[in-house]
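Chemist: What follows is a set of structures for review.
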Structure I
Amino acid sequence: MESGLLTYRREAINLRPKLAKKSFQVYKKSLTSQFEQVLKQQGQPDVVLIHSSLWAGAALAERLSSEAIPFIVAEHLKAFLLPNGFSAFQKECVRRTYRCARKIVAVSSALEKQILRIFPEAQGKTTTIHNPVTKQMLIPTGVDSRSTPDFTFIAVSLLRAEKRIDLLLKAFTRLVKEGPPARLKIVGDGPLKSSLERLVRRLNLGDRIEFLG
């Protein structure tokens, strides 16, 4: 039990990271074995939620389909947003998953568009459910901002194009203008660090945004 939930966990080390097909077969065998254990002890589930087609979805898709167990795939991989983000083998694994999935959930509309563009098998199955964070959740209430320290945000990310840190900086600019006093600390490094630092200077936010590396 973890936090009151019945949990099955199995940890393993990928001993063949460069041999994708062989590594996947080992993983599939292990995960299928664990799934059989769950079926035996808990009975057949009404629905299964799988986080990502790579690799759990691909490993269990055909097994779930053979038992007529509906499953939903939640996608959040950055590979969908990168040029040539998938190898040929990975694409086939995703296709295999999508053919069997009842529904495919993306965490953003941009991700949903990319899924549909790359994988026709997803047509008619996709929907977007954004991460459950709203502006109201981030604004302190019942606090006199004149007598309290600035509200501090921390972003942890690779500084790469697909992470859209530039969008974060522009959104933070609006917050500084419209919301309570705030600061932003960015943890991470990457090829866009210099251009993002220049953007901060253009936005006149050098005293509000700090790159920690």
Structure II
Amino acid sequence: MAKDASLREERKAETRRRIQAAARTLIAEKGFEATTMRDLAQAAGVGVGTIALHFRDKTSLLFSSFFDDIGEVSRRAIASAPRDVPLREQFRHMLRTMYGYYGEHTLFLRSVVKEALFATGEWKARFDGQLREIVGEVAGLIEARKATGEVRSDVSGLQLAMVCWSLYAGGLIDGLNRERFDVEGQVASVMGLLDVVLAGVLADVTGGGHGPA
């Protein structure tokens, strides 16, 4: 019985993933408003009623697809950041991983960001929760560098993490507004701004300042 329940859950999860994959493709091709639930059902190979079992409406499908993706990508970006390099290079790694996702799904994500800017209720709460999680993880990386002496001891890890997120978000919007999301170009642009910030927070053990590596 437990095995049967497990198989049902696996099939349910697979159906959900198939619907989300169809949403990413169709919304990228047609836009959010022009994509109908019937279109999505046909592309996913399921009935409209099946979509309704998984997602309350089209907006729920859009946001759930995005938040599932970005949660996984952000956790991977932070977890895979090398620990034996300067903090600056950890930030570069995380930017490249996150922007790589946007570069791969640019058209779909333009629709998401457009709708998400004014999200309310449960989706705003989910966004706020994921933001707290990401910023908290980055703050942890910064605090670890304070312990090694790389970052000044009087710097707030949480505040610096929020500044980094703000620069990341600005680079994201800029990239999505361009004809093509240039991953490396956006990484370089944000890293230039981060260098200005880091120059004021890194511990100057040599007396020579902190320019880009």
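Read-outs throughout are calculated quantities, based only on the coordinates presented, and are distinct from any laboratory measurement. These numbers were taken from a predicted model, which means no experiment stands behind them. Cβ atoms are built from the backbone, for glycine too; each structure is taken alone.
Chemist: With Cα Rg over 2.2 N^0.38 Å coming out at 1.20, pick the structure among I, II it was computed from.
Modeler: II
Chemist: Just checking, which of I, II has the largest value of relative contact order in percent (Cα under 8 Å, 6 or more apart)?
Modeler: II
Chemist: Between I, II, which one scores greatest on FRET efficiency 1/(1 + (r/R0)^6) of positions 85 and 117 (r between Cβ atoms, R0 = 41 Å, to 0.05)?
Modeler: I
Chemist: Still on this structure, I have one more. Of the structures labelled I, II, one was used to calculate mean count of other Cβ atoms within 10 Å over residues 157-164, giving 18.5. Name it.
Modeler: Going label by label, the one that fits is II.
Chemist: Which of I, II yields 0.60 for FRET efficiency 1/(1 + (r/R0)^6) of positions 37 and 93 (r between Cβ atoms, R0 = 25 Å, to 0.05), as computed?
Modeler: I
Chemist: Continuing with this model, one more query. Using helix-only ellipticity at 222 nm (-39500 (n - 2.57) for each DSSP H run of 4 or more, over all residues; to 500) as the calculated read-out, with -12000 as its value, let me know the right label among I, II.
Modeler: Computed on structure I.
Chemist: Let me ask you something else. Taking FRET efficiency 1/(1 + (r/R0)^6) of positions 101 and 149 (r between Cβ atoms, R0 = 30 Å, to 0.05) as the quantity of interest, name the structure among I, II where it is greatest.
Modeler: II
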